[in-house]
Every structure is written in C-alpha cells, then in structure tokens.
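Since every read-out is calculated from the coordinates, none of them should be taken as a lab result. The shown structure was predicted, so the numbers you read here are calculated from the model rather than taken from an experiment. Cβ atoms are built from the backbone, for glycine too; each structure is taken alone.
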Structure P
Amino acid sequence: MKKIIYFLFIAAFFSACNSSLDEDKVETFVVNHFTSANESPEKGVMAMANNIGDSVMLYNLSNGWIGRPEWVNDDSKIKAEWFYEDSATVELKSIEVFGNVASVYGNVSWFMSGQKTSRAGFHAIIGKQMGKLVFKRHAWMNWNINRASNSFVWPSTEVEGALSMYNSMRYAMANFRNNDALAYSDSLVELDSNLAVAHVGRLHYYVFNGKRDELVSLLNEIKPKLAGASIAEKYYLETYAPVSNRAERLDKYEKALLYAANDPLLRAWYSYTLEDLDERIENAKIGLKRFPESSLLNNMMGYFMKDKGDLEAAKNHLQIYITAHPDEPNGYDSMGDILLASGDSLQAKEMYIKAFDMSRDLTTGPEDFFNTSKQKADALN
C-alpha cells in the first residue's frame, strides 16, 4: 500500500508539468548532491540543507518507511558526523524529464579507505523551489545491502524498547566496553525477563573478567528461557559455554553461523578462534563484505594484517574503525598497537593516551579493560 501511495505522488507531480527542466542540469545537481561530502563533511551538510525541498517526502521502499525527518525544516539538526565516509560515487541509470519535474533513477556507493562500505539504489523526483533545483521526493530502494543484517541473531522479543537496548548491548560488547555491556544486559533482563539473549552482555562480562564459575551458573539459569528462543539464539548462547579445546569452540561457532551466517560478532569471534592466519583473514573478509564498517571485524583484521606483515592494510582497517566509530576508545588503542609495530612510538603513545582518557568517561564510568592502554603509554616514556 505504501508503494502505491508513493507512485500516486509521482503521478500527481507529472500531471502538473507545464515547463521543462534541463536534463544536463538535473544530472549535475543529483551527482553533486551525493558527492558533495567528498570535499568535506561540512559540504555534505550544506548540500543536505540546500537541496532538499521544504515539502519533501522521503521513502525507504525496502522496509516501507515514509516520512519527513525533523531536519528537513531545521538545518541545525543536520550533523557533519553523518558524512564520515571518504567518498561517494553516483551511477545514474535514467533521467526522464516531464515538464517541470524530472524522474531520476540511480545507485550511490560510499567508500572508506578505498573499501566500499555501502550501496543503495534510489529514485528521486527533482523540481524547482524558489528558482533552484531541489529534491521533491526521494526513495531508497534495496538499501544494501552491505548494511543489511540477514541471518543475524535477532532477539525473540516484542517488548517495546528491547531491540534498541539489545543492539546497544551488543555494540558495547563489540567495542570492549564491558561494563556498559553488563549494564545494558541487566537493564534488558529487567525489561524482558523471559528473553534468554538479554543475558549475553553479562556472559560477555564474565568471559572478559575470568569469572568461569559465574559464567557456568548463569548459563544454567538461562536454560528455562530457551523455550522461547530461536535456534540462532540458542546456538549463540552456546558459544559462551566453557570448552576444553579450540576444536570444541570452533564447533560451537560453526553451528551458530549455520543459523546466523551474517552476524558480525559471531563471524569476528569465529575468525579469531581459527588457528591458521590465512583462514582467519578469509573468514573476516566474509563478514566485512556484509558489514564493512564493523568495529570488531575491522579491529580483528587490523591485527590479522599486522601478523601477516602488511602494516599499511592494518592501518587502513583501524582507520575505518576510528572514522566510523570515533567515540570508541578501543579503536585508538588498537591503532596504537599498529603504529608501534610500524616504529612510530610517538603517535602510538598519543593513541594509547587518547584511548585511556576516553575510557574514563563512558556510560557506566571508567572501563578497566583500557587500563592496559595507560600501561602501554607509560612503557613508552
């Protein structure tokens, strides 16, 4: 129904046409809009503020969303940090001019450190407002796509706010904010006491703090809740069970990946657990094809490439991490390790200090995990 509404809007625009736009100018306008941030994030903000019509409607046809975000009528809400990619390219498939509006189909690809981070198809209706070209309607189609999360460990819950908290918990886990992950986990358990995977943040915390007895006890406590969990969730939780050797651990990850093949945390830790370095790299690449901006996957690939002897590739992965997740201290700590391996002890120390300082001001207070950042910085005095 929402798609029908969208195309009725298009028909309404076309029926009102009485003067023609210039096709070449429309092409230049659209390409410049999407590539403006190549010069600087501030240019991206300016393009967003100047090129969107006051009455614009935005659509995402891959999930049915229709709306007009509040930034459309309040330029101050457009943030430079939205434009963190290095560059974008535009491939226009067709431009059809219908009097005073134009229908444009195309694809946009975004890149960081030479790596494509996402790609999306779009359809736009271009018209004029106050004598200048603007977007009257814009629809994303098949939003990629690289950011899509098919075969992901989704939580079996319908409680309002639970999915958002689950995602925040897992994001904290991916960035080694272990205290934050614990806090989100406990809050999620309060929000939905029947959700088995709500406990995963606490399991993560126990693993990183060497609390084996507490880990086993909690896994036993969770068992009655598994009746309401998906197969992916059940196998995901099993990956936290203590094992006696690498083969057992790999077996648990492989079973989980059968049901959540694109989950970035599962893919990252499976890659880390593999013994052969080339296999580690190849498996991490599988994850990065789907989540090119993943903090955990880029972090691990940084170390894998360091072990491979390719320090430039290692730096590129850590730069993607820092650029896409600038508020996460772990990216700076890891970059410090790569810089130190490159012989740049001065910049490495700066990275360690930055990581430690940032870790003092997290949601739940100082994160002990980053005490090693200070230790590494002190060792370089």
Structure Q
Amino acid sequence: MIGETRPRKRAVIIGGSLGGLFAGNMLQQAGWEVDIFERSARDLDSRGGGIVLQPEVVELIRRSGIERNWDDLGVRSSHRVVYRPDGSLEHRQYAPQVQTSWSLIYSLMRSTISDIHYHKNHVLTDVAFPDSHHVTALFEGGAKVTGDLLIGADGNGSFVRKLLWSDTPEYAGYIAWRGLVPENDMPALAREQLHGDFAFASNEGSHILGYLVPGADNDLRPGHRFYNWVWYRVVDDVQREAIMTGTDGVARSYSVPEGLLAARWKAHLKEEAQRLLPPGFRDIVQATKEPFAQAIRDLAVDKMVKGRVILLGDAAAIPRPHTAASTSKAAANALALGDALKAWPDDTDKALAEWEGEQLFRGKYLRQMGMSMGNRLLFGSA
C-alpha cells in the first residue's frame, strides 16, 4: 500500500572487533537493525598494534558520519628506509603515508554503535536455520537471537567458519613478534635511526619493520605516541606451539596477547635481536617490556555466503601482514555489503550473490600476494 513502511531487516553480527563494527555501521546506513555480539566481557580498545591507514578505512569512517581528515587519524611518515644488518643505510625513498592504531580505529567505530546493540560476553555455541530466510544464533547460557542475516566477523579463528565451513588456516612457517615502546622511551640510537620514518631491515629468516603510531588513549601529540615494531622470524611447528602457550598456561593456536608471553621467550627475543638486527632495531626490541606474538597463517575460503550466513574480514580470508590489507579488506567487504543491500532492499539473497564474487576475488588475490611477499622476504623464494 502507498505509504506503507517496510519492516526493518535484522542482522546478527558475531564478533565485536573492527570487522564486526565496520559491517554494523554499513548495515545501519543501509537501514538494517543491527546487533553485535562479542565474546569478550570487556571493550577491546587495548588490543593490537599499528595499522597502515588505507583509503577503504577512511571512506568507511566518512560514511559512518565521523568527520576526520587523514592527519587526525594517525601519524604521518615521509620516508621508507632500509637498513643492512650492520646498521648502515641501504635505501631511503620518499613515500609519505599515515600509520594509525587498531585502538584508535576501534574507538571511533565503537562510538557509532549504541550500547544496547553491542552485546559483550556472548559466546556463540551454534547456528540454526528456522527457515530459508532467517538464521538463529545460539549462545552460552541459552540466549537465542534470530535475524535475516548472520555475519561471521569473528576474525582469524572464526567460530562461525568452524561451524559451517571446512576451510582452515594454514601456518605459513613463521611468526610475527610485535611490540610497542613509548616514544619518549626510545633508546637514543633507535630514535636517531628510526624515529619519523617507516623503517625495514632483513637478515636470514628475519624481517623487521617499524613506525610511529598513536599513543595511549589514541594520543597523537609528539612525545606521547608509541613506536610500533613487527619482527617476522622463521619458526618450526614445535617452537611455535611453545611460544603460543602463555604464562596463563593456555595453548593458543595463533596469538599470545601483550602481557602473557612467557619469560623464556622474552629472553629469547632479546638474544635473537642482539644476533640478527641492526643496532637501532636491536635497541628498540630490547627496550620493549611486553612483546607479544602471532603466528602467520594463510586462508581464503571458496564461498563467503551459505544461505543467510556470511563470512567477512579475516574470518573469510587472512592476508599476510606484509600486504597491510587485513583492516582495509574488512572495510572493503563491509562497504560493498552495505551497497549491495541498499541496491536490493527487497531481495537479500540477490544482494549477497552480487556481493560475494568481488569479495572472494579480493580475498584470494590478497592471500596470493601476501604469500609471495612473505616467502620472498623470509625464505628467499616467490
């Protein structure tokens, strides 16, 4: 009938990190009712390190109604520099870019989702299909939530993927050690060689990079920022499993958070830095109080849509960090999903079918590019 209001469709989003927040924002913009369910009992704004800011993320922030320019979103670097193992400068190139932090982007996006639609401490246990147009999420404690669409945006170790897909990530043969050092605590030589640039250094089975990012509480003021470093090291499966077992005794599959790395591995990291890194990077690694680690894994599913369940972000495809594309890919997935649902407001299945193809291609392309980059940097092969 003329003037009749179409009932709002509802999305159930599993995962309250960046992918889930990106999707939630874009579906809100498309007129959907959105509820986000995060397994953690607390906000996530203390997690993660640096991110190279990409256009897709800036566009999504803009569409979410947040007015920020690039320089308000991170720290600008002007040059890329490469050091030899002995500390001598191998290459310097003008290449301006902006580095931000996971925390800053999370805080911005979280501010756009009402607390009544962001549900902490909800652990998914199963998914059910009451009919061909609806899907129900079942949680620990007995809660059930039904919607027109369920989005698995629950990251690298996605439980939604484990429930409904057979695809599993594969270990790439190396890990990333990571750390943050307050800008004013940078050792003198590290500050002289690394401060203000996007720096790199390689050695056998070793590749490190570093740059400035926003500091505590997303502070962008000089002197209040962090130096963020990422050090890739070839590690066999036995050693990887030992590293991934934190001080709490929990054996994790792919990451040890800040503050849980065992003392033996902190000592190991300092010894390795002394042996393999140029002096500036050696000093910054050794000055890091709470390093953390993640295993590098590869994944790109063959289907992102199964009925009214979809995978988005790292749940669907895990590009290696060398691509600097994990966050931007999640943003691109969410932007395209919002556009598709706006274009076909009365046919969700058509919208998902139109959305899936390009996103599958993006994930597979980035997976292959990341594998090529990582294998060349760490193993000397394409």
Q: State the single structure among P, Q that was used to calculate relative contact order in percent (Cα under 8 Å, 6 or more apart), giving 20.
A: Q
**Q.** log10 I(q)/I(0) by the Debye sum over Cα atoms at q = 0.08, 0.11, 0.14 Å⁻¹ derived as -0.42, -0.78, -1.23 - corresponding label from P, Q
**A.** Q
Q. -16000 is what came out when helix-only ellipticity at 222 nm (-39500 (n - 2.57) for each DSSP H run of 4 or more, over all residues; to 500) was calculated for one structure; which of P, Q is it?
A. P
Q) Computing distance in nm of label points 7 Å out along Cα→Cβ at positions 177 and 305 gives 2.5 for which of P, Q? A) P
Q | mean count of other Cβ atoms within 10 Å over residues 25-32 - structure with the largest value, from P, Q | A | Q
